[in-house]
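Presented below are the structures under discussion, each in the form of structure tokens.
Nothing in this text is a laboratory measurement; each read-out follows from the coordinates by a stated rule. Computed from a predicted structure; not experimentally measured. Cβ atoms are built from the backbone, for glycine too; each structure is taken alone.
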Structure P
Amino acid sequence: MKSRIVLRISPFIFLFLVSCAAAPKNLFVLLPDPDGKTGQIVVANQGGTQVIDKPGYVTEIRDAATPPTPPRLMDKKEIERLFGTALSAQPVPPATYILYFKTGAAELTEESAKRLPEILAAIAERKSSDLSVVGHSDTVGAKEKNQEISYNRAQRVKEILVKMGVDPRAISTESHGEENPLVKTPDEVTEPRNRRVEVTVR
């Protein structure tokens, strides 16, 4: 009789191993995501249910009728031994860079301009052909004007990247105006952290 395993999950990384030894078993181990956050998994079969919500913990199912084992902490070396191939096959997580701009303009601040080589290095390292460039503004001025400014900022960053050798077909651009601030403020408040472009390299 085949085991019936039900998984209910929230955002996280989990690894699943089916053993082919004489005593078959299924192992489920929960790992944090690249940002260090951990969700949870609910592993259930005909015998019962177990919840894993701590990183590095594992539960085991031996057959359809036997409840999943109580979660236990698995040694990092054991995780690597059992799941090393799967872990090494994971895609590199996206890298996000925030570039800031001078007030009311599509001109990068000096500090942000210095980060451009770092973005270029990330593109080369990942051999990336998928970049998103999203422009934003603060709440000073009319919404229509801020939409235009955020568009110009995104286009300016794209132009710079293309001049540095990035294939323009790899870059998608968006502009959000003042609608998605990094720091929420009332209207007509100057906030340097909202005058930005977010570059994501996948």
Structure Q
Amino acid sequence: MAQPILSQAYYQQGQAFYQKGEYQAALASFKLFLSKYPNNELSTSVKYNIGLCYLKLNIPAQAETVFERFVFKYPKHRLADNAWLALGKISFERKAYSQAAQHFTKVTASADKQVISEARYWLGECLGQQGQSDKALATFLEVIKHYADQFPWVHLARYQAAQIYANRGEKLAAQKLLLSVVQESDDNELAELAKQHLQQLLNTGSSQNKGTHK
């Protein structure tokens, strides 16, 4: 009975450190857990948590190694999609957009709509960065249609889709999406950006109308 109690204590200690933002201490606790209880039922989750600690400590190369091992060894685990999402964001940060898109595409079977909506949003970003605006727009619209209750990703998708529409000269479609962000987003910075871009579009339309009536 002692081993399960002690393993739970080590695990909870690591979790507590992580929640308090003491990521180095959390990492040490999780590593100690694995050294003492490598076959414990919590060991798989601990391995994933170690990857998160490396991310928080701004050591992406170590985190990438952990998550790559995780998805290889535990492809059906409930945290596998989260690991693919983390891998995608690591690749995106170093501007390896094609690789990032491949990782985000792996996130398809998660029961967590938040994870899927985030992955689909970032896939749209990857496609946009690669100059594939049609596919990027389709992906953002997919998030808007199928994950309308998943925040902040639906608002970010609306904002990015609006930029694509505006660049194409489809101002009404862009204005509609930007207005929804202004009215519904709890992210004040995003809402303000949307408001500024919406005003620019409205001012452009007003100037063109004045020129037409001269």
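Who wins on distance in nm of label points 7 Å out along Cα→Cβ at positions 41 and 193 among P, Q, i.e. which is largest?
Checked P, Q; max of distance in nm of label points 7 Å out along Cα→Cβ at positions 41 and 193 sits with Q.
Please state which of the structures P, Q yields -7500 when helix-only ellipticity at 222 nm (-39500 (n - 2.57) for each DSSP H run of 4 or more, over all residues; to 500) is computed from it.
P
Given that P(r) over Cα pairs in 10 Å bins from 0, in percent, derived from a single structure, equals 8, 26, 28, 19, 11, 5, 2, 1, 0, which label among P, Q identifies that structure?
Of the options listed, only Q reproduces it.
Given a computed value of 9 for relative contact order in percent (Cα under 8 Å, 6 or more apart), which structure among P, Q does it belong to?
Computing relative contact order in percent (Cα under 8 Å, 6 or more apart) on every structure in P, Q gives 9 only for Q.
Compute percent of Cα pairs over 21 Å apart, for residues 73-176 alone for each of P, Q and report the one that scores greatest.
P
With mean count of other Cβ atoms within 10 Å over residues 65-72 computed per structure, which member of P, Q shows the largest figure?
Sorting by mean count of other Cβ atoms within 10 Å over residues 65-72 in descending order puts Q first.
Ranked on distance in nm of label points 7 Å out along Cα→Cβ at positions 97 and 137, which label among P, Q comes first with the largest value?
Values: P: 2.5; Q: 1.6.
Top value of distance in nm of label points 7 Å out along Cα→Cβ at positions 97 and 137, among P, Q, belongs to structure P.
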